[in-house]
Structure formats: C-alpha cells, structure tokens
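Before anything else, here is the set of structures, which you'll find just below.
Just so it is clear, none of the values below were taken in a lab; they were calculated from the coordinates. What you are looking at is a predicted structure, and each value in this text was computed from that prediction instead of being measured. Cβ atoms are built from the backbone, for glycine too; each structure is taken alone.
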Structure P
Amino acid sequence: MEIVFSEGVAIKDASSVGEVRRAAAAAGAKLKLDETRAGELAILTTEVARNVLIHGGGGQVIVSGIASQGGPVARILALDTGGGIANLAEAMKDGFSTAGTMGAGLGAMKRMAKRFEVFTGRGGTMVLLEVGEGSVTEHLTFAGVTLPYPGERVCGDGWYCEHTPARTVAVLADGLGHGLGAAEAAQEAVETVRQRISKSPGEILSYMHDALKKTRGAVAAVVEVCPKEGKLTYAGIGNIAASVVSKGLSRSLVSHNGTLGVTMSRVQEFHTEWKPDSVFVMHSDGLQSKWDLLAYPGLLLKHPALICGALIRDFRRQRDDAGVVVLKAA
C-alpha cells in the first residue's frame with residue numbers, strides 16, 4: 001500500500017466546493033482512475049462538500065489516493081461540526097432534505113461509492129466514501145491521515161502500512177519542523193520501513209536512525225500486529241503518542257526520548273495482546289493527546305478512517321503538521 005495523494009480543504013463558502021473538486025481531479029489523475037471512476041469521484045466530492053457547507057455550516061474534506069494490491073482507491077473523508085443528523089435512516093431516503101435542496105444526497109452517494117459510512121452525533125457528522133477497484137480493508141482494517149502545517153504545500157508527517165493476513169506493519173514519522181526539510185525526513189523514514197519491512201519494529205527504528213543522519217531528523221514509531229497470534233509489538237522514538245483500546249479500556253504505549261538521525265539513547269519494544277476488538281491509535285504532536293474514543297458512542301465499530309477523522313477534527317493543533325494512523329481488528 002502506498003499513499004499517493006492527500007489533501008485537506010477547508011469548507012468555508014461556495015468556492016471551497018470547487019477547490020475540493022480540483023483536489024479530487026488531481027487524485028484521480030495520479031491514481032490513473034478510468035473515466036467512469038474519475039467521474040464518480042468528481043460527483044461524490046462535489047456532493048459531500050456541499051453537504052458539509054449547507055448542513056454542517058462548514059468543516060473540512062480530505063481527499064486521499066491509495067494504491068493497494070487490488071488497484072487504486074480514492075478516499076473522501078468529510079468532516080463537519082454541525083448539529084449532526086437527527087434521523088440517519090430518514091436522511092438516506094431520496095428526496096429527503098432539511099435545507100430546501102432536492103434531497104438527492106446520502107442515498108445517491110451510497111449507491112455510487114465502493115464504500116460508504118457515516119458517523120453522526122453531537123460533535124457533527126463525518127462521511128467516508130471510497131471510489132476505485134482496489135481494497136484496503138482485508139483481514140485488518142487501517143487508515144491514516146496526514147495534513148500539512150497551515151499554508152504549507154508539503155507535509156512533514158508521513159505514514160505507511162503494509163499487511164498480509166498474518167502480519168501488519170505501520171509507521172508514522174514526523175520530520176523536525178515543517179516544510180520541505182521535514183517532509184524529506186519523514187519520507188526517508190517511510191522508505192526505510194519499505195526496505196526493512198521484514199524486520200521487527202525495534203530493528204526498523206535502528207536502521208531508520210542511520211538513514212536519517214543525512215536529513216534534519218524525525219521522530220517516529222513502528223507497530224507490528226500479528227492477528228492470528230494475538231500479538232502487538234510497538235517501538236517509538238520521540239513524541240509520537242500511541243494507545244490500544246480494548247474492552248472499554250485504553251492503554252498507552254511508550255515512546256523513548258530522542259530524535260532519529262540526531263540522537264537516540266535506546267530502542268525498546270513493547271508487547272501487548274491484540275484482541276478481536278482491539279483498536280490501535282498513534283499520532284504526532286500535531287494532535288492533542290487528551291482524547292477519549294469512548295466519548296464517541298459507536299465510533300469504535302466504524303472504519304478506522306472515521307476514527308482518524310474524529311481525532312483530526314476535534315483535536316488538531318493548527319500550529320504544526322498533523323498525522324494519525326489507526327489499525328482495527330476486522
């Protein structure tokens with residue numbers, strides 16, 4: 001799996017809808033979607049952005065491109081902070097509208113999208129849509145979102161995930177500072193994981209430390225999940241926060257002090273049980289750490305992209321790049 005494209009667009013007025021559509025066109029071109037899929041992507045992004053503006057009073061739409069083994073997938077994540085949808089089942093019916101529109105929104109989106117999920121509540125509404133031929137949800141579901149420092153065109157946070165039925169490995173890296181130098185460090189960290197994917201998390205971080213000496217440095221964490229064995233192994237250097245949520249309890253995992261490529265005292269792997277209901281979350285310091293997923297009733301049953309969306313929407317700091325990765329037992 002490779003992240004090809006990711007862009008977040010703030011939805012503030014009618015012009016923002018056009019900006020989201022342009023981001024979707026860029027994603028479709030990079031993914032080499034055929035004409036039919038590119039058209040579906042354009043329609044879905046336009047409709048969901050309008051919903052965020054009209055019904056949510058504004059918010060954000062994040063468009064990502066993912067190349068999986070089965071083919072390319074374009075992912076749309078729409079976030080608003082409105083009052084939520086009072087009756088989701090009713091809202092899914094064609095012709096239903098609370099804003100004087102034609103009411104051809106959610107139901108039509110569900111029929112067109114490869115994947116369609118909604119989470120709504122007091123904090124607002126989040127909609128996940130996917131278009132494409134591939135699948136990125138086999139055996140263990142996962143998602144990640146990285147967004148640049150406001151005003152920057154490149155993101156200093158990077159993530160990567162590679163999985164088989166027996167083993168999933170994911171990394172989140174945060175290059176020092178922001179801008180091009182931070183992005184180069186984060187991508188070097190990601191490339192090290194690709195090259196050393198068979199190694200353990202601790203070993204990968206050691207290789208990463210050497211590889212990043214030619215960059216400004218980064219903090220990073222690597223997680224390995226073996227679902228059939230019920231094992232999770234984690235290792236982190238620097239201020240990457242990580243937790244495992246299971247059976248209503250959240251357990252934090254420790255990242256040691258240091259900066260990969262600059263100074264690193266030691267690498268230590270932490271092991272914990274991976275249960276049928278486990279959800280693993282790691283994020284950079286671009287997000288506040290005082291979140292509680294149990295405060296969102298039903299969210300843990302949803303796709304990891306919606307969990308990423310809730311954390312980005314409600315806990316993002318606006319003074320840094322932001323990155324979050326979520327793995328969830330299927």
Structure Q
Amino acid sequence: MSVLPLIDSCPKRMEYGPCGGVGFDGSCEVDAAHRCAFVHRPTVPWTGLDRTTAVAPGSRTAAASATLKALGTRPWIVADLPARALSVASIDACAAILTGEVDAVLAGDAGSARVQFPPAYRAHLLQRRGLRVWTGLNMRDRNRVAIEGELAALAVEGVAGVHCVTGDHTRTGHRPDAAPVFDLDSTEATALARAAGHVVSVAASPAAPPVDRRAARLREKIRAGADVCFVNHAGGAVPVRRFIAEAGNGIRYIPCVPVVVDHASADLLESFTTLVLPEGFVRRIRDARDPRAEGIALAAAMAQEMLAIPGVVGVNLSGGREGAEESFAEALAEIAQRVR
C-alpha cells in the first residue's frame with residue numbers, strides 16, 4: 001500500500017498520521033508523557049493511486065452507487081448504533097426503533113475495545129431489519145487479510161458505506177490484554193475500501209493538534225479514495241464551517257452532533273478529552289429540569305445549523321451509553337424526526 005517507512009515511535013505504527021487522539025498539548029493518546037510523532041512532522045503525502053486524478057476511478061457496488069445518488073439529493077441523518085455488544089436482541093430492538101427514522105446507522109467498533117460481532121455480520125443483522133448500515137471498520141483489531149475479507153463481505157451485504165478509522169489503542173480501553181494489530185492505518189484502509197467498490201468515509205478532528213494541518217491531512221485521504229468526511233466534535237457549527245472552507249469541496253461532509261440526554265451520557269462524552277463541545281452545551285443539559293428534553297432540543301438545533309453549512313450532506317447523531325440502549329435509540333429517533 002505504501003513505500004513509506006513506519007514511524008517507529010508511533011504506538012499505532014501509523015504511516016499517514018496523526019490519528020484523531022492527539023492531546024491538546026500534542027501528547028500521544030497512548031502515553032501522555034510522550035509527544036505524538038507526527039505533530040511536528042509535515043503532512044505525509046499519499047503515495048498510492050491518486051483517486052482525484054485517476055482516469056479510471058473504479059467501479060462501485062450497487063449499494064454504493066445508490067448512496068452517492070441519495071447524498072446528492074437530500075440531507076442524510078446518520079445515527080450511532082447504541083445496541084449492546086454481542087446481543088442480537090438489543091440490535092433488533094434498536095433497529096426497530098430507528099428504521100424509518102434515520103437514513104443509516106453508523107455501526108462501529110467501540111473505542112473501549114470490547115468484543116463485538118464482526119462488522120459484516122452486524123451489518124447483516126441490521127439490514128435484515130430494514131435498517132441501512134454505514135459500517136465502521138477499525139485497524140486496531142485486524143490485519144490486512146482480515147480487512148480485505150470484511151470489505152468483500154460488506155460488498156456482498158450491500159452496506160451504504162464503510163467508515164475507515166485507525167482506531168483507539170487497546171491500552172486505552174477495557175482490553176489491554178488484547179494485542180493491537182494496526183497492520184494498516186485509516187488512509188491505507190481507505191484505498192482498499194475504495195478499490196472494493198464502497199463509498200468510503202473517513203474522520204477528521206479539526207480541534208486536535210496539529211490544528212493547522214488537519215485540513216491538509218484530510219486532502220491526502222481524499223487522494224487515497226475518501227468520498228465522505230465525518231467531522232468530529234469541534235465546538236459547533238462555526239469551527240466546522242471554518243474547517244470545511246479550508247479543506248475544500250473535494251469531499252462530502254457529515255458533521256457529528258453530540259447527543260446527551262442524561263447525566264451519565266454527559267459524563268461519558270466529557271471523558272473523551274480530545275473533542276470540543278460548544279460553550280455551555282453540557283452544562284445546560286445538566287442544569288435543566290428535564291435533561292432529556294433539553295438534550296434532544298439542543299441536538300436538533302445544532303443539526304439544523306450544521307445542515308446549513310455549504311458542503312454538508314448530512315449529520316451524524318453521535319452518542320450512546322451502556323445500560324440505556326433502547327432509551328437512547330428513542331432519543332435519536334426523536335431528534336431525527338425534529339430535524340426532518
């Protein structure tokens with residue numbers, strides 16, 4: 001995939017770094033005592049096939065073609081999947097709530113590294129219930145052979161898109177006993193997913209160092225084959241608009257909208273130290289007489305603000321917590337209804 005040397009000092013063995021987990025002080029997410037190996041290094045250029053200039057861009061699956069067509073005609077509402085891990089009953093219950101309310105669910109692997117069903121099987125479970133799936137695929141848990149197998153299975157399943165992320169290190173989650181793989185990083189996986197015919201999405205973290213080079217890093221992912229960028233929490237619509245203006249119109253954007261409906265989900269969101277929320281966002285929910293109603297109203301209002309930004313084709317309703325999966329799915333469905 002690449003002719004670049006591995007960055008030996010990166011715990012994730014990334015070639016096209018940095019990841020989105022860089023601390024605000026430039027520290028590595030795995031070890032706060034060490035600086036990210038990429039913070040002071042120029043943006044690493046993509047060395048593979050440049051999809052922005054390739055004469056033959058490659059064929060798409062039927063599902064991918066349908067996704068690209070739909071993204072150009074109306075805004076999409078993508079919701080995180082709050083279902084319990086390894087529970088078909090929970091997946092079915094959440095799917096029943098969200099089907100017909102959202103355009104797709106973003107079904108990814110937990111950053112905490114808990115064990116979950118393989119991506120293609122989870123997609124199968126959801127799509128048999130009539131819920132379109134945008135599959136998250138992390139590089140932490142799989143080598144390139146396993147990734148190629150998942151991409152092939154996801155093409156057969158006909159998922160709406162594949163979201164390629166490098167993933168959080170196992171040392172930062174609940175399973176430090178699991179060996180981190182990181183055979184590829186997200187940029188390399190993007191090229192594989194695009195070659196397999198998928199609509200490919202990647203993440204961008206405008207608020208994480210090096211802030212001044214995050215747009216340039218996204219442009220290299222576009223060259224590798226990315227179609228859509230999920231913009232991580234960056235402080236609201238104003239910084240997202242600024243980032244999109246800098247990164248350019250070579251890709252479609254789906255900003256993340258934080259969904260907080262109780263004190264527990266507020267605690268969870270605030271535990272992610274590398275994201276930025278609008279000033280007073282969580283405090284308003286904590287102080288509200290009805291935190292759930294306030295959180296739903298704030299998320300719906302922010303979604304509308306995001307959809308008004310040029311280049312934005314949808315929003316990602318982002319959030320969830322263990323122990324309240326179906327209740328959270330109901331909140332996501334209500335927000336989607338309001339945004340419609």
For relative contact order in percent (Cα under 8 Å, 6 or more apart), the calculated result is 21, so let me know which of P, Q that is.
Q
Taking FRET efficiency 1/(1 + (r/R0)^6) of positions 86 and 246 (r between Cβ atoms, R0 = 35 Å, to 0.05) from the coordinates of each of P, Q, which one would give 0.65?
P
Could you figure out which one of P, Q the value -8500 for helix-only ellipticity at 222 nm (-39500 (n - 2.57) for each DSSP H run of 4 or more, over all residues; to 500) was computed from?
P
Re distance in nm of label points 7 Å out along Cα→Cβ at positions 62 and 142: value 1.6 computed from one entry in P, Q; matching entry is structure P
Rank structures P, Q by FRET efficiency 1/(1 + (r/R0)^6) of positions 270 and 302 (r between Cβ atoms, R0 = 25 Å, to 0.05) and report only the one at the top, that is, the highest.
Q
Quick check on the output: 22, 11, 8 is semi-axes √(5λ) of the Cα gyration tensor in Å, for residues 182-221 alone, derived from one of P, Q. Which one produced it?
Q
Rg and Dmax of the Cα atoms in Å, calculated, reads 19.2, 61; among P, Q the input was structure P
Highest-scoring label, criterion being Cα Rg over 2.2 N^0.38 Å, for residues 158-229 alone, among P, Q
Q
